[in-house]
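Trainee: Some structures to go through are shown next.
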Structure I
Amino acid sequence: MALALLGAPLFAKQAAPFTPPASAPKLIVVISVDQFSADLFDEYRKTFTGGFARLQQGGVFPSGYQSHAATETCPGHSTILTGFRPEHTGIIANSWTDLSVARDDKVVYCAEDETVPGSRHDADYTVSDKHLLVPTLGERMKAANPAIRVVSVAGKDRAAVMMGGHTVDELWWWNGKAFVSYAGRVTPAVVVRANAATAANVAAPQAALDVPEVCKAHDRAVPLGAGKTVGAGHFERAAGSASGFRASPAFDGAIVALAAGLVQDMKLGQGATTDIIDVGASATDYIGHTYGTEGAEMCIQLQQLDATLGSFFKVLDSTGVDYEVVLTADHGGNDIPEREIDAGLPAAQRAKVMLAPMIAGKDIAAKLGIAKPVLFGDIPNGDVYIARDLTPAQHKAVEAAAIAYYKAAPQVAEVFTQAQILATPSPKGPPEKWSLIERARASYKTGRSGELIVFLKPRVTPIPDPTKGFVATHGSPYDYDRRVPILFWRKGMTGFEHTGSVETVDIAPTLAHQIALPLTAPKMDGRCLDLNASGAPCR
């Protein structure tokens with residue numbers, strides 16, 4: 001893929017080939033567990049005996065932050081290996097509205113090329129890195145020394161693209177049927193084997209999984225209405241159910257197995273320099289959306305992922321390569337309101353349909369006598385867009401009416417205008433102390449973000465009807481969605497736990513420091529963390 005975007009270089013190239021010092025790890029392994037909140041890590045960390053247990057012997061940062069407000073998969077993954085917040089990566093949501101695009105579908109997916117004829121943001125799109133505006137660590141490494149290999153594997157295309165970046169040797173994601181990559185790429189034998197194994201897994205029925213003792217307290221069905229319940233299915237699925245496979249521990253098993261195979265077949269870390277592989281373990285997110293975060297399914301998933309990661313690390317051990325691992329998440333998640341209320345969270349509720357911009361816009365347009373749609377967007381990420389084909393007077397009236405509409409809604413916490421957000425400096429200091437508008441600022445990109453940002457109150461789930469699809473989600477500016485663990489491990493590393501807050505944008509500069517990679521422009525938002533002491537800034 002190209003090293004340039006919109007005709008300008010992404011970053012300054014190194015003057016001469018870079019060679020990491022002898023003290024540097026030979027392989028960097030970056031793992032993102034989609035929707036793995038710090039709350040889940042805190043809840044289960046003492047029960048782990050496999051990969052998570054090993055990682056806890058290294059540098060533990062239990063209060064890492066996806067510090068911005070846009071706590072979705074694409075923005076979160078864009079921070080992990082770029083060192084930039086979404087206001088600079090340009091990835092402000094999984095999808096955003098762009099009323100200027102030529103096609104009828106005005107929603108743009110974060111990892112698509114919307115200029116390809118016939119594409120839609122939710123179907124038949126061409127996966128692309130074009131919307132990522134900054135380089136990843138792997139890109140910087142490869143620009144410094146072309147011999148460095150950059151590999152990215154994930155269950156979602158947006159995770160693989162946002163961690164891998166614009167210049168990769170191998171980039172693979174699961175498209176619902178198989179692991180695929182960009183058109184025209186040669187499929188390695190290890191991917192062929194992985195696809196055959198995955199297809200066989202999907203084709204076979206899955207009996208309900210056993211419930212470990214640690215999970216039995218979570219094992220109860222919760223009614224959601226219309227005869228639908230969650231919380232006691234234990235991943236039983238019919239033969240051929242790709243969606244059931246995706247929302248099960250087996251999905252992460254397939255993703256990690258492919259990553260392990262690429263490490264072995266490509267002999268990553270066995271060359272003259274340092275290689276990097278990014279792994280997006282996506283099952284936890286699908287399980288959170290399908291079953292919630294506090295049921296038996298999530299508990300089973302984390303126990304099995306612990307074992308899967310343990311097996312992965314044993315494969316890495318067998319190569320004899322000196323490798324360093326960092327594990328984090330793209331965002332956290334919120335449980336289903338029905339279970340949260342029983343757990344003593346009376347504020348938990350489902351959002352009213354009237355908050356959807358299209359529905360709110362119809363009410364506003366009728367009152368203003370405007371015979372066309374006036375509002376667009378999506379409440380989970382907060383972006384509300386105003387129609388472009390209005391007169392200045394109409395635009396002003398619609399904006400004022402929308403602000404009044406949302407501020408009057410009992411489930412809405414805040415409404416910010418573009419002018420208010422842009423007048424707010426980019427936030428500094430501990431992310432847990434940032435105001436809501438500062439969190440919005442950290443994920444606001446003019447030209448992509450909405451004219452209004454609407455935040456729901458804490459524990460208001462933006463899924464009005466849980467009987468028709470997903471039951472739980474994320475995307476809020478609150479700490480249950482922002483706070484994630486960050487774990488570093490390398491053989492021989494002195495273990496420590498740093499309880500203060502850090503950010504996921506600190507990961508890339510920290511890894512760059514580990515391999516002594518000079519960081520040229522653009523300057524990252526994150527800071528280097530000292531892994532030889534207690535997480536203080538690197539000296």
Structure II
Amino acid sequence: MSYVALYRAYRPSSFDDVSGQDVIVRTLKNTVLNNQIGHAYIFSGPRGTGKTSIAKIFAKAINCTNQVDGNPCNKCESCINANSNSASDIIEIDGASNNGVDEIRDLRDKVKYLPSSGRYKVYIIDEVHMLTTGAFNALLKTLEEPPAHVVFILATTEVHKIPATIISRCQRFDFKNIDLNNMIKRLNYIVQKENIKIEQEAIDLIAYNAKGGLRDALSMLDQAVSYSDDIKVRDVNEIVGTVSKEDLIKLLEQIADKEISKSLKMVKSFLDSGKEEERLINDIIFILRDILLNKVNYYDEDKFNYLKNNLSINKIYHFLDVLMEVQSNMRHSTQKRVYVEIAIIQMIEHEDISKIDLSSSISQLRKDFNELKEQGVKTPVKKIVKSNKTPLVNIDDLLDCLYEASNDKNEVDHSIKTRKINNPNLEIIDHLLKQTNVVAVSNNNIILAATDLMVATELMQPEVRKKVLDVLNYDAIRFKVYSVVLENDWLGFRKQYVDLFTSGQKRPIIENYDFRIYEKEKDDIIKNVEKESVRLAKEYFGEEIVEIKE
């Protein structure tokens with residue numbers, strides 16, 4: 001006897017053998033028990049989920065002479081004939097190859113004849129959505145007024161292609177993808193019955209790659225049996241063309257460590273060994289999903305510990321955004337490998353940690369400070385104001401800006417450094433501002449850092465504040481508050497803010513921090529402004545142009 005494929009050998013013969021379609025099975029069993037047989041049914045859903053199998057079981061059950069709790073007995077003559085595909089009252093029609101008007105007219109002429117042995121003549125039309133419009137119209141009248149002895153079961157994977165006039169005359173059952181647990185349970189049963197040597201993890205991988213289709217899972221198992229007498233996980237990976245979970249975890253660890261060269265070499269090895277680009281991206285997405293579930297303590301796997309500890313939740317979101325965008329773009333491209341390589345580079349290089357989430361920023365800051373300590377550089381510490389002069393930096397303004405900080409500081413900084421001011425009264429201020437860097441921005445507040453104490457002090461003096469705001473808002477009015485501090489002082493202040501935040505203060509409070517920027521006495525202001533103005537004018541316009549008049 002020739003070999004019978006597993007999905008055929010283990011096709012369910014009763015409702016109790018069906019996996020993963022409990023609601024449909026219960027409804028149909030009750031239909032049989034209560035003798036409430038409808039004249040037409042639509043079974044719709046993904047491939048390999050049991051539509052045709054349940055149609056055959058239902059056809060057997062309604063003609064069975066010895067039903068057992070709604071199930072066919074599989075012992076009476078009617079059931080035996082149905083199991084051997086010789087039952088004259090169960091007619092299977094392939095809608096893909098019999099989709100014309102003539103075939104349906106022929107069917108319509110034959111339905112009037114009584115069943116030869118059972119109570120019902122059952123027509124199972126598979127892939128019914130392939131029928132032409134004319135064929136559907138020819139079928140419509142029969143469905144509307146069928147003979148009492150006829151039952152139609154229309155199976156389809158694309159129910160949206162069936163005319164609404166047909167659907168409205170049928171009872172519709174929507175089949176779902178078979179869940180992982182039910183599929184694994186069924187595969188374990190078959191493996192035990194067939195005495196197949198296979199690792200449990202390999203069975204789990206087959207079920208996972210079947211994506212809800214039990215027939216696909218059994219076909220993969222069949223292929224694995226032919227490939228090896230003792231099936232391992234690596235064998236299943238070779239058969240289905242996937243990368244092992246261990247290799248994917250190693251790849252993500254290299255990405256997390258920003259090892260571009262190693263990551264790209266590993267991806268190249270995957271693709272050179274015949275792995276598909278789309279499947280590789282898809283597998284990485286699902287591994288990230290597993291890491292995310294581990295991170296929120298949905299379940300726990302030791303193999304994810306390194307990535308769990310080194311990837312923040314929002315960084316995982318960032319990786320997923322990159323991969324899903326690439327996955328969408330590569331569908332219509334012939335250069336799929338390029339897209340995969342670009343995705344890896346984007347995940348490593350094009351990531352601005354400070355824009356991803358605050359926890360990532362805190363982690364990076366701590367790393368920077370630890371490096372400074374190792375190099376023997378003292379980190380700035382909290383400084384108490386001791387001067388009797390009036391401090392010009394308002395700490396509350398800094399705290400408000402940090403609390404409400406947005407991600408567009410780089411754009412604002414670029415705008416300040418590149419735009420040209422066509423107002424002579426503002427050119428000196430503009431020149432001073434170009435010597436600072438934007439370190440924080442909120443909706444109407446901005447913080448700038450300077451390396452030169454004189455620049456920071458001049459920009460913070462009360463009499464120039466309006467001009468500074470005029471320059472900052474030269475293109476569009478946005479900022480109402482600004483602060484200019486020294487870069488070293490900003491580093492220490494920000495560290496204190498981060499430390500307080502991580503200790504549990506959702507809105508940290510810092511008092512009496514000395515930024516060393518004070519209001520000048522009137523005589524000093526005039527003298528210094530004049531002196532600085534001359535210096536800046538010479539620097540900005542050139543000594544040969546500037547003429548000083550007393």
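Values in this text are rule-based calculations from the coordinates and carry no lab data. Bear in mind that the values here come from a model prediction, so they are computed numbers and not experimental data. Cβ atoms are built from the backbone, for glycine too; each structure is taken alone.
Trainee: If we compute distance in nm of label points 7 Å out along Cα→Cβ at positions 44 and 452 for structures I, II, which one ends up with the highest value?
Mentor: Biggest value here belongs to II.
Trainee: Let me ask something else. If we compute mean count of other Cβ atoms within 10 Å over residues 204-211 for structures I, II, which one ends up with the highest value?
Mentor: II
Trainee: Which structure, out of I, II, was FRET efficiency 1/(1 + (r/R0)^6) of positions 28 and 268 (r between Cβ atoms, R0 = 30 Å, to 0.05) calculated from, if the result is 1.00?
Mentor: The structure behind it is I.
Trainee: Now for a different question. Which structure, out of I, II, was helix-only ellipticity at 222 nm (-39500 (n - 2.57) for each DSSP H run of 4 or more, over all residues; to 500) calculated from, if the result is -9000? Could the numbers behind the result be given before it?
Mentor: Working: I: -9000; II: -16000.
Considering all the candidates, the number was obtained from I.
Trainee: While we're on this one: When Cα Rg over 2.2 N^0.38 Å is calculated, the result is 0.94; to which of the structures I, II does this value belong?
Mentor: The value was obtained from structure I.
Trainee: Computing relative contact order in percent (Cα under 8 Å, 6 or more apart) for each of I, II, which one ends up highest?
Mentor: With respect to relative contact order in percent (Cα under 8 Å, 6 or more apart), the highest-scoring structure among I, II is I.
Trainee: One of I, II was used to calculate Cα extents along the principal axes in Å, for residues 92-139 alone, giving 32, 18, 13; which?
Mentor: Working through the options, I get structure II.
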